[in-house]
Structure P
């Protein structure tokens, strides 16, 4: 090196050190170099719509906030340009990012890209290494979604989700005592952020441990079909995950795989479900990136592998802003990397904003959750899911009275569908609870065998109201399909029985007056035909009078009792074609 150059370097170093001394800062206050890139440095066959992310390299001795002035990102296909760039106005300059993520847009096939992240704080800047990755050759879906609410909100709730009405939510198995103890030994107590991880092996985990319970994905898929469900949601990830991921059990990751060897619980249940024509979804505990830096990578991995039709979020889903949770980036990745992007549905639980509208209306995403809350009386603003365990302890019935477990659940199903929602029946896999849940689900399936026409593929009656009572005091819920209205009675209208004749050895079972349902707000149109689902040998008699539309329940067929007048248990669907008018 020439003497003049040495002098310049020494002078610059002196000025820098003098600045550090006079301002009370030191080199240790500079941000550390960015690291741990995603995609990994040199990774191949990467998504053409990736979300780039990195670790900040937090400086534990710094008195200054890491990245308080952001991260300068450089990105392009020219290694030298990316390496040498020192000005964000250069072609490779992609701006100053407030978060540790960057979305580069849709990339070319089979192309190597280079990128660099310079970390900054008020003291100065630390230049990053140049990383690279190579895209694959897969085609991308037609619509590109950017990680902004304006772009993401253009995604529409898919029709299959609106049509499905019934899903099953399956809580996965739990770690064994040995797996739990190993996790505790490795990670220790996670404090207030994760108080459920403790020294004592929870009783709930012991009951659900995978080595104590049968894992039968084919049987679960058959049960879903027999229940009348159109989709399954599987609890696939907490701090323990249920598929072989490269981001589990590695340094810096707080995730561990459970189960024997490379067993892929998620893949097995997904295959069993889809082979029967059902949709498959995934539930996950949303984790804060600064506590669980590999969580988003595990999510991207699951999206790529299993292409879930719907995503549930829990845990820290509303524990911070969407910016700090990187939830817009996650949603963009989900939409952009789903082969059938118009057929996927994500829960509206993506940040602190949701606290104000939890259980009330849709804001972002594709559906929101009503979790065992009280009923709402109006048609929902957006699609929702009612989460219903098959054992109850609150809000047992939408009509304020409990009439037995199966009937309560059928009533909740009918109530949710009439207002624009689905119901997801929630089950666990340990005995004896699972056998009890299975018995309950099969009875709901029997009810749907008779009344599914009034449930599946229907919509709320937006031109009227979703619910009312008959003049006789019976609760009613309404759904519509094509030109028909379905008035679903939550009780059976009864008539008056003949008094027994003491002189007759055999008492008479027919009624003096068949039950009637009077719909005070309905006005039938000319040529109206009224039927009851499950009664296929006759139509129902009806008349329009000053009280409203009066419908008489079916009587005996006269065929020795082989054609029952009451077609099912729990609730009863009357089909009115064409749709009547609603009159207040």
Structure Q
């Protein structure tokens, strides 16, 4: 391969490409989708670890065939291509310049049949040449025209680029050595403990500034085997019951988890699927040990709901109780693949728009055992393991799942509640073009896969276009940005802490991977829809890392979860605590 044809791609584009490949998913469906995607990711990592090479062409010219001439006499090539002269008869040369006036760029010397000479062209231009014995006397000449490469035009982003804001953030590293930290929470029990969820199945406790050696809960043996290079399955959700610290209440010392488990028996919710399901998403209830408050008693596990998942990706997976109604909210992706199409997806409108399936939705339930809430007006679920709030928007409607709170989502990986305003704020990961932040309201439809953000979406090819006549039945995001600024929105929190008062009332969130090659942190007031990027001092603490999630402690302080690996592997995970913010110009 000609080294002059090698073109190096910058690190930012390398990382952007590999993560976009992983998150947007392939069109593969069925039994082999998971491993096929892993192979694609590994291949991309190998290619992007070094330069990406473009094969240059080699053009053949014969010398002396059929007389005193070069055949073809004139050739046109691209920068980086090679011309190879093969001597077939007589005694000749290939010498750059014009007869009697060589310019010294190349000279093969005089040779006879069987000799081969080549020249690689690294710059555009017109290059005449001749045969030194026969150029002046006999007009044995030729030329090489080298064309400059046509630059690929940079596409215009569909939305304005995110600009640097005037807020400089200060953070403190409070935990290191973690594997894929994706969630963080306090228990609201006055202990000051911080619980960190690792995608690989462990809930670690940060207590008095140190990670305890024993996990609060380890469900790794319940998970499907995770692909270390990249995976969207694992342990993602953790929620403490609002009565976790109330001994007389049925929710005392109870937590809830969201896990990706092997298919095991009949699911409570499924979809028509000609292929085998990849895994099942499981919501389970656990109780703290009676003898040790820092560990869960594994024998207390009670399964609440089990959901069939067609593909390995787009699982959502966030759990959170709302202070205002004390119900558990569950986010679920559209089932995976890409564009909400393929096996296990509604063939006419996708899962996001189908109220007969829970995929692509946020659900709302009371997860406690109904036997412990006998006086509740909420009806018992079909599986008898939880209750369905009587105020759910689609309860009693034909062809609608009663547990649905809102619909039309692609992959609502993270959401949060702001208790001050009683708002549900959702970060919904987009397909190929748009990332969005939604204000979650009961019964609303957020458009997927008819829309991606405010744009019309074509599920046949993943393209978008401006919506000239928005459907009033579909709810637009309160903030959005394009893939020129990132590839996967990571939902965060409206800041209500005390350490950084400048952030009060601002929504703090970010993106897995920006164009510079590492995660990004944003803020917005969500009323104007304007998104700005935080500034840092001399060193950006996210440099070299992917943004994996956010967390909040009992004092409402916000934490940033990062990792040097995009997949659930290694020990490069860290927890950063936001400790200060100031205005800079």
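Every read-out reported here was derived from the displayed coordinates using simple, explicitly stated rules and does not represent laboratory data. All of these numbers come straight from a predicted model, not from anything done at the bench. Cβ atoms are built from the backbone, for glycine too; each structure is taken alone.
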From the coordinates of one of P, Q, distance in nm of label points 7 Å out along Cα→Cβ at positions 201 and 345 came out at 3.0; that one is structure Q
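Say we calculate FRET efficiency 1/(1 + (r/R0)^6) of positions 305 and 377 (r between Cβ atoms, R0 = 30 Å, to 0.05) for every structure; which of P, Q gives the highest result? If you can, show how the numbers build up before the last one.
Details: P: 0.10; Q: 0.90.
Largest value of FRET efficiency 1/(1 + (r/R0)^6) of positions 305 and 377 (r between Cβ atoms, R0 = 30 Å, to 0.05): Q.
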Matching -7000 (helix-only ellipticity at 222 nm (-39500 (n - 2.57) for each DSSP H run of 4 or more, over all residues; to 500), computed) against labels P, Q points to structure P
Matching 14 (relative contact order in percent (Cα under 8 Å, 6 or more apart), computed) against labels P, Q points to structure Q
